[in-house]
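Multiple structures follow.
Computed from the coordinates by the stated procedures, all read-outs in this text should not be read as laboratory data. Everything quoted here is computed from the prediction, not taken from an experiment. Cβ atoms are built from the backbone, for glycine too; each structure is taken alone.
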Structure I
Amino acid sequence: MGRRSIHTPEELRELIIKSATSIIERDGLAGLSAREIAKRINYSPGTLYNVFENLDDLLLTIEGRLLDELSDRLAKVRPSGTPSEQACRVAEVYLEFVQERPELWRLLLHHRLPMGREWPAWYSEKLQALYTPIEEAITGAVGEGESKEARKRAVDALTASVHGMMCLATTVKFVPVTGPITKDLVNDLVTTYLAGLPYRGKS
């Protein structure tokens with residue numbers, strides 16, 4: 001049963017976001033519904049749609065905050081050592097974040113917008129921002145003689161590979177990439193890839 005609001009619009013918005021985030025962290029995306037959120041905050045389900053257009057908009061807000069948090073954490077990894085060492089540190093921070101918040105990370109992977117609806121520009125910008133620390137970390141290993149396109153390919157390839165390993169690390173099915181060994185595997189991936197870059201295309 002709903003009740004008259006005793007919160008300001010801003011307070012109610014935060015209450016909904018925090019409650020939805022808590023539900024996802026406990027039960028995953030499958031456990032989220034307007035009814036469950038309403039039950040937690042002691043408002044009617046319709047209240048949610050006075051604040052957010054729909055559940056997709058709420059989820060985008062949660063994902064946006066998660067991306068900001070990850071970007072901030074990666075940005076705090078100060079440059080030092082070799083490009084390989086720097087890239088490993090960035091990857092390790094990335095892994096720690098994913099392991100701390102696995103269900104929210106799965107939300108980023110599995111949430112899809114309805115057919116015909118595009119991702120907001122601000123969301124795409126947040127995703128792109130994740131590339132910056134990784135790009136800065138490995139640019140020195142790619143080599144000045146490489147073309148801009150080749151450097152971008154290297155960044156994309158390594159980022160996608162690390163990202164894929166993070167995805168596997170959040171499952172309980174692919175045992176070889178789960179648990180404490182994940183950090184060592186990520187470091188092996190980064191160092192081996194970067195070590196081979198100077199020899200790319202050479203016989």
Structure II
Amino acid sequence: MKIIRVEPTEKFIALSWMIGARCNYDCMYCPAELHDNTSAHPDLEQLKQIWLNFYEKTRSQNLPYKIGLSGGEVTANRSFLPLVEFIKNGDFPVSELSILTNGSASESYYKKLALLVNIIAFSVHSEFFNEQEFFHKVKIINDIMIRPNKSVHVNIMDEFWNQDRILLYKKYLDQHNISYSVNKLFYARQTRDYPIKQGVLNLDT
């Protein structure tokens with residue numbers, strides 16, 4: 001049998017929105033156009049207007065929206081949570097809100113987000129994170145965001161210097177039934193030749 005055509009079971013408008021490049025991490029494999037520590041965060045009014053402009057141009061299609069929000073690091077912008085609240089609580093036909101984060105915000109912050117969004121994808125960056133704090137937060141939020149309506153996913157960066165620790169991460173996530181993937185890295189656009197390796201490696205499974 002041959003597959004002739006694949007069509008989505010649901011039509012929707014997809015928006016992948018990088019709200020800014022500002023990030024509190026400086027991973028050596030992340031290209032400069034995706035992160036910096038100098039650019040200004042767009043404020044809430046700017047972000048709201050960007051969304052409203054997009055919505056006004058597309059609303060005539062009468063389709064639900066699936067919105068993916070990323071950075072930089074979204075949680076580093078103090079306007080990010082109010083933006084999510086504005087979109088979620090407004091009269092917009094948004095069927096899915098997902099975010100990509102490095103997990104550096106507080107547990108209480110992610111608990112608030114868990115009530116507002118459908119998907120939180122946490123990324124593992126061993127140069128900068130504290131293993132125990134990171135995976136504890138992931139487990140807590142995973143326990144809140146119950147599938148199939150909501151979900152947590154962990155993107156494990158396939159860092160060449162961290163291969164032994166990656167095995168521990170996979171074991172921990174398997175033990176707690178948390179979705180994950182090991183993401184191949186492309187070092188062609190790296191910003192330096194070595195990792196800072198200042199993260200705290202203290203996970204004990």
Structure III
Amino acid sequence: MANRLFTLGHSVMEWSVFMDLLRQFDIHLLVDVRSRPQSSRFPQFDRNGMENSLERENVRYLFMGEELGGRPEDPKSYRKDGLVDYRVCRKSHSFQVGVERVLHELAQNNLALMCAEEDPLNCHRFLMICPELITLGVQPNHIRKGGILETQENTEDRLLQSQQFGAVAGASLFPDARDAALENAYIAQAEKCAFRADPNQLDPW
């Protein structure tokens with residue numbers, strides 16, 4: 001696919017810096033994957049204001065927090081201890097519809113999946129959405145602070161290092177071992193970063 005898919009966390013950026021990044025990477029569509037697209041601390045990233053600001057810059061805005069957000073409404077997406085189970089989320093009809101929409105849009109434009117966290121290792125956009133994109137042949141690139149671009153492979157290497165699987169990071173001679181380690185590393189990182197609801201507030205399974 002000729003067009004490129006990026007991910008981006010707005011974090012504490014000023015709006016002008018954020019827009020400079022979109023221009024730098026020729027991004028024409030911003031896909032908001034936040035479940036709750038509001039920010040009291042950073043109102044420039046509230047959904048309504050941001051959508052209007054992007055329109056003035058000729059950048060389309062698409063909210064997909066219902067399909068691809070990290071705080072799903074379906075109680076079946078949560079473990080009994082309240083933690084979101086990303087593997088279950090990826091199998092849901094809503095998620096699959098969301099991914100299909102992203103692929104449709106990607107066929108027409110460069111796009112960025114946007115959430116709040118600057119480091120993709122701490123965000124569901126990397127931990128939940130990107131593994132599915134990889135299986136479909138899409139290689140995400142992660143825009144980091146200062147306009148540094150981190151490939152999916154480099155981000156995965158950081159994940160492996162952080163979860164004590166550094167022996168299979170990089171150009172491993174044992175790709176099967178790397179794949180197995182990555183699966184375990186994704187699960188372990190999700191234990192740290194995935195949204196955790198109060199189990200008592202979830203509907204019965």
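If Cα extents along the principal axes in Å, for residues 57-120 alone comes out at 44, 26, 17 when worked out from the coordinates, which of I, II, III was used?
III
Tell me which structure, out of I, II, III, gives -9000 once helix-only ellipticity at 222 nm (-39500 (n - 2.57) for each DSSP H run of 4 or more, over all residues; to 500) is calculated.
II
Can you tell which of I, II, III yields 8, 32, 33, 21, 6, 0 when P(r) over Cα pairs in 10 Å bins from 0, in percent is derived from it?
Of the structures listed, the value fits II.
Figure out for me which of the structures I, II, III the number 2.2 belongs to, where distance in nm of label points 7 Å out along Cα→Cβ at positions 137 and 161 was derived from the coordinates.
Source structure for this number: II.
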